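Below you'll find the structures, each written out as structure tokens.
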Structure P
Amino acid sequence: MAQFFTVHPQNPQARLLKQAAALISSGGLVAIPTDSSYAVVAHLDDKNAADGLRRLRGVDDRHHLTLLCRDLAEIGHMAHVDNRQYRLLKTGTPGPFTFILEATKEVPRRLSHPSRKTIGIRIPDNAITLALLEEVGAPLISTTLIPDGETEPLNDAEQIRERYERQLAAVIDGGACPHQATTVIDLTDDQPVVVRIGRGDPASLGIRVDAS
């Protein structure tokens, strides 16, 4: 049965996040609010976590999981970032963007795309998420909480607990999220490629999207 933590969205209670972090460190999957929708997170170094996240979502190993990071320095540790990419990252973080980058050796192979060796990375603009990352002290692997066979992310913590109470170690209730997935931008080519339009506006990063 999933534990349920009701956390203040602006001033998250440290004792509750400490309990959630302990569950993550022991191998549990935890549903959390972010600045784009609810997500499920797990410990970066748990070799069963990626499989658990993919099973919950109903996706294979070609589906990019996302690393949630605390800051640009942490991104630089997990991904190869050149000056052009860094400028875009600095403009778009924290915020509702996921950036596809070439993974460094610090990222376990099981997490990166099997042929491209890339990983999705972002810094969410959410007080609960950032405080949980600080409590864990390392990036978390994550995936948007979109049920298998559906297209919309879940946005109600009680509904998430009812639906996944036997698959999750905990649910952090931080209230409703914006209920829209992140905008995904691939930075591995010479020019940024918008893979998915979501909450983040590519124009705010100086990226034009072909209307056709």
Structure Q
Amino acid sequence: MRGESNRAVLVGIVLTDLMFSHKSYGESFYIIQLGIDRKSGYRDEIKVIISERLIWDLYINIGDCLQVEGQVRTYNEETEGHSKLNIVVFARTITYLEEELPHENNISLTGFLCKLPIRRTSPLGRELCDLMLAVNRMYNKSDYIPCIAWGRNATYAGSLEVGTRLSIVGRIQSREYKKRDADGNVISKIAYEVSILKIEE
């Protein structure tokens, strides 16, 4: 697990048209959703941020197969008076694939545990543990990345202390869940997190 502290490699299908996201230092950034199929048949829908520099000579269409290499990034967005943590993959390189290859979703992170782990049990009785990993990047910035461990990894992660340095290998996933709003209405929301396959101090 040596090398970069934050690396994402994705292969999947473009699900949305390119949409303008934001401008930074005169450079425009765009967002797409990439659909990545799991072996179980479930499809993760991951947001990818792309600089105009990477796509000036590419025509990206819905249904195209892309390979994206980059980093997991997080930022807070204010919506309706609430702060929401957004999780995206910030693309460093994009490769247009002529034919659809097997889908890939590989995330490698090294960072510090910045909150106490929360152990819980899923509705199906599986042991889970929620972690928040602070991963440093340049210019004294950090990304705060929610991660989830399962089974034996959850038991191990549940005993860790804040400040522990961890290396994690896993995949970024999207998960739909139901929540009641202030008026009692049930609404569907999507959570993004890194599902841990391997964890070590």
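Hey, relative contact order in percent (Cα under 8 Å, 6 or more apart) derived from one of P, Q reads 32; which structure?
Details: P: 32; Q: 19.
Source structure: P.
Hey, helix-only ellipticity at 222 nm (-39500 (n - 2.57) for each DSSP H run of 4 or more, over all residues; to 500) derived from one of P, Q reads -1000; which structure? Considering all the candidates, the number was obtained from Q. Out of P, Q, which one gives 1.00 for FRET efficiency 1/(1 + (r/R0)^6) of positions 4 and 28 (r between Cβ atoms, R0 = 25 Å, to 0.05) as computed from the coordinates? Going label by label, the one that fits is P.
The value -0.19, -0.38, -0.90 for log10 I(q)/I(0) by the Debye sum over Cα atoms at q = 0.07, 0.10, 0.15 Å⁻¹ was derived from one model only; which of P, Q is it? Of the structures listed, the value fits P. A value of 20, 17, 13 was derived for semi-axes √(5λ) of the Cα gyration tensor in Å, for residues 36-147 alone; which structure in P, Q was it taken from? Derived from P, not from the others.
Read-outs throughout are calculated quantities, based only on the coordinates presented, and are distinct from any laboratory measurement. Remember, predicted model here, so these are calculated numbers, not experimental data. Cβ atoms are built from the backbone, for glycine too; each structure is taken alone.
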